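Scrolling down, you'll hit the structures one after another.
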Structure I
Amino acid sequence: MGDEQERVARMALSYVVEAGDLRLRDRLRVQSAADVWRQVRSARPDDAWSRRAELVDLPSLAALAAKHDLRFIIPGDDEWPPSLTDLDQSEPVQRWGGMPVGLWVRGNGSLARLTSRAVAVVGCRACTAYGERVSTELGAGLAGGGATVVSGGAYGIDAAAHRGALGEDGPTVAVLAGGLDHVYPKGNTNLVNAIAEECVVVSEAPPGATPSRRRFLTRNRLIAALSAGVVVVEGTSRSGARNTASWAGSMFRHVMAVPGPVGNSTSYLPHWLIKHEQAALVTGVADVRELVAPMGEDLVERERQPRLLDELEPEQAAVYEALPSRGSRSTGAIALEAGVHVRVALIALEELRARGLVAAASDGGWRLGVVQDRPVRSAQEQGGG
């Protein structure tokens with residue numbers, strides 16, 4: 001009975017108190033939610049929380065939630081992600097913070113299980129084709145590797161990341177700023193429904209609550225808290241993704257940024273974060289995995305592209321290095337500089353000429369050829385495969 005009272009009280013407080021209110025965080029540190037709810041209901045009529053409490057119709061709220069297949073989870077539930085506890089210990093951002101009093105969830109997955117290994121991909125709504133492609137590839141690559149892609153369900157970067165994950169039949173979680181009874185933006189309704197079909201959609205706001213600037217910003221702290229790291233793909237100077245990065249930094253999550261075309265307004269935020277050492281530069285899924293994985297796991301082995309000079313025999317390399325950068329040099333002078341016999345130098349020069357690395361000069365000497373050091377093309381590349 002006590003647990004049910006706590007759940008009902010938290011459900012009511014989610015309607016009365018705006019998300020991220022530090023006063024509620026402080027009171028819940030020393031009191032149960034049931035006690036706080038009783039005090040709110042008995043407070044003087046001019047108290048803002050008390051005035052809102054008079055409007056709470058819990059049976060109607062529960063009926064609305066049931067109509068839209070929503071469930072309300074609280075700390076202590078099996079589905080409650082332990083990572084949300086970090087919000088109670090982290091520094092506030094813009095005077096907001098704290099762990100949510102509860103979460104409204106829609107979908108067939110377990111939020112705790114889905115976010116046990118998760119990465120957030122965020123950015124601006126009005127993204128470029130480049131940003132959309134990068135976000136889709138990140139979503140697909142992360143989800144294909146077993147990580148859950150967390151984002152905000154908005155247009156642009158968010159939607160591309162979700163679609164990338166769904167395209168790989170991988171896990172993804174959408175964290176919305178308004179009530180889950182009405183999807184915002186409306187144009188992403190099909191996308192959100194697809195996420196709920198296999199995974200989950202989450203909101204701190206109760207059914208009936210409309211998105212607001214504050215709710216978008218406090219929503220960002222959940223995106224950061226549910227993830228091991230946050231990747232900023234694109235963002236302008238006023239992008240809300242900067243707020244998400246701030247939340248991630250306050251909880252010691254990995255903050256990553258994808259560089260974009262210089263001069264694009266959407267490249268401003270990732271470039272600013274990288275320049276001020278507030279984010280690690282990442283260029284693809286492998287970089288992200290390497291950062292968020294436990295130490296020593298998923299280390300990226302950078303493929304080394306062999307170059308033409310790397311394939312030369314020692315005598316050939318010595319002869320090549322004995323050639324002047326300009327003009328020509330005789331066979332004897334080259335042999336002396338390279339420290340080899342003239343016959344060895346002559347054989348090496350003929351081999352180098354066959355590769356286009358050296359050429360015979362008009363004065364009878366040798367000069368550098370038209371072919372310079374370059375990456376060696378594989379047989380597959382040469383065949384166009």
Structure II
Amino acid sequence: MIRNIHFISCRYIFTVLTLLLLCCRPLAAGEIKVGAERTSVYVPMLKGKRVALLSNHTGMVGSRHTLDLMLDSCVNVVTLFSPEHGFRGTADAGEHVKNGVDEATGIPISSLYTGKSKGIAPEVMNAIDVIVVDLQDVGTRFYTYYITMIKVMEEAAAAGKAVVVLDRPNPLGMTVDGPVLDMSLRSGVGRLPIPVIHGMTLGEIAQMANGERWLRGGKKVNLTVVPCEGYTHASRYQLPVAPSPNLRDMTAIYLYPSLCFFEGTTASVGRGTDFPFKVYGHPAMKGKEFSFTPRSVAGAKNPPLLNRRCFGVDLRRARVDSVIDNGVDLSYIIDAYRSMPELEKTRFFTSFFDKLIGNKKVKLMIIDGVPADEIKESWAGEVEEFKLLREKYLIYPES
């Protein structure tokens with residue numbers, strides 16, 4: 001009922017006109033306008049079509065959600081798709097999310113992160129004409145939002161449906177580093193042959209996957225990207241909304257490409273504390289004065305090393321410029337490994353580590369005592385090759 005009122009009445013004409021005026025004003029120096037804000041560009045292409053929106057809590061334009069802008073513009077949104085963490089962004093990392101209904105609008109939600117790989121139900125796909133994607137990605141190969149987008153593109157290509165990506169800046173877009181994924185390690189945390197830090201927006205990744213025929217079966221989808229305005233890959237974009245429950249600020253986001261590897265070890269990266277992805281530690285770690293104890297909290301109901309005091313390193317005051325310049329920094333994981341007792345070293349790495357780092361050699365080099373800078377050299381050549389490929393699909397200038 002609420003939905004129908006939205007679609008039939010279009011009673012927010014004044015709001016829509018105001019938004020359109022805002023969208024048309026010139027940008028101030030240094031200002032970035034995300035794709036979702038450019039309603040005058042994408043609303044006309046959606047009119048008269050049955051629209052599905054893949055988004056979540058990050059799909060915001062100021063204080064309003066992209067879904068609200070679309071409904072106020074009389075776009076016929078019939079289905080919502082949700083990625084990891086759910087449409088409202090409250091689920092734990094890796095937690096399976098059920099289908100449901102968005103309470104605010106009454107629109108059905110079809111979860112794409114249920115733990116089942118059945119794809120979009122035929123009855124759902126048959127009821128739509130175009131899928132709009134609006135997600136704030138973090139810019140790493142193991143962050144799952146781009147993987148969900150790729151799956152949607154594959155489903156749309158198979159069904160002959162169009163995809164529109166409302167692009168957003170990449171907060172790590174100034175950096176390209178880390179091993180290119182060994183595709184024998186393809187998993188839910190690595191889908192495409194790209195480095196750990198790929199330096200691309202979701203729109204650029206979508207164009208690359210389409211252009212390189214990386215979608216399932218080598219198919220291409222009818223793809224449109226609505227670019228940001230005022231963004232370059234040198235922009236230090238401050239995310240206005242935390243992209244997931246455990247990436248709460250920019251320090252955590254800048255550290256994330258290097259600290260996420262701890263998810264493939266027996267150590268903790270601070271889930272279940274007030275500072276996830278800004279610390280690391282383990283109960284057996286030697287020579288560390290700093291300590292923390294993971295607890296069961298919202299967004300981390302059952303964190304690693306629950307209720308165990310961990311000794312480790314506090315990175316909350318890490319220099320952001322240094323973090324960005326270093327790219328993938330293995331010094332943290334090497335320090336943790338070397339600080340463990342011999343027995344704990346034998347079980348420090350789990351099989352998940354190789355999937356996160358994207359190759360099978362790095363773990364062995366760490367165990368053999370190879371320094372971080374020498375390990376980084378081992379992937380330098382493939383990063384340079386990727387940069388050449390990346391140039392073909394960049395929408396925004398490098399500086």
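Out of I, II, choose the structure whose coordinates give mean count of other Cβ atoms within 10 Å over residues 123-130 equal to 15.4 when calculated. Answer for the origin of the read-out: II. Structures compared: I, II; top value of relative contact order in percent (Cα under 8 Å, 6 or more apart), i.e. the largest, recorded for II.
Thinking of I, II, which structure, once helix-only ellipticity at 222 nm (-39500 (n - 2.57) for each DSSP H run of 4 or more, over all residues; to 500) is computed, gives back -12000? It was calculated from structure I. For Kirkwood radius over Cα pairs in Å, the calculated result is 22.0, so let me know which of I, II that is. Attributed to the structure labelled II. For FRET efficiency 1/(1 + (r/R0)^6) of positions 211 and 331 (r between Cβ atoms, R0 = 35 Å, to 0.05), the calculated result is 0.45, so let me know which of I, II that is. Among I, II, the structure yielding 0.45 for FRET efficiency 1/(1 + (r/R0)^6) of positions 211 and 331 (r between Cβ atoms, R0 = 35 Å, to 0.05) is II. Of the structures labelled I, II, which one yields 0.35 when FRET efficiency 1/(1 + (r/R0)^6) of positions 235 and 267 (r between Cβ atoms, R0 = 30 Å, to 0.05) is computed from its coordinates? This figure was derived from II.
Just so you know, all these numbers are worked out from the coordinates, no wet-lab data involved. Predicted model only: the values in this text are computed from it and were never measured. Cβ atoms are built from the backbone, for glycine too; each structure is taken alone.
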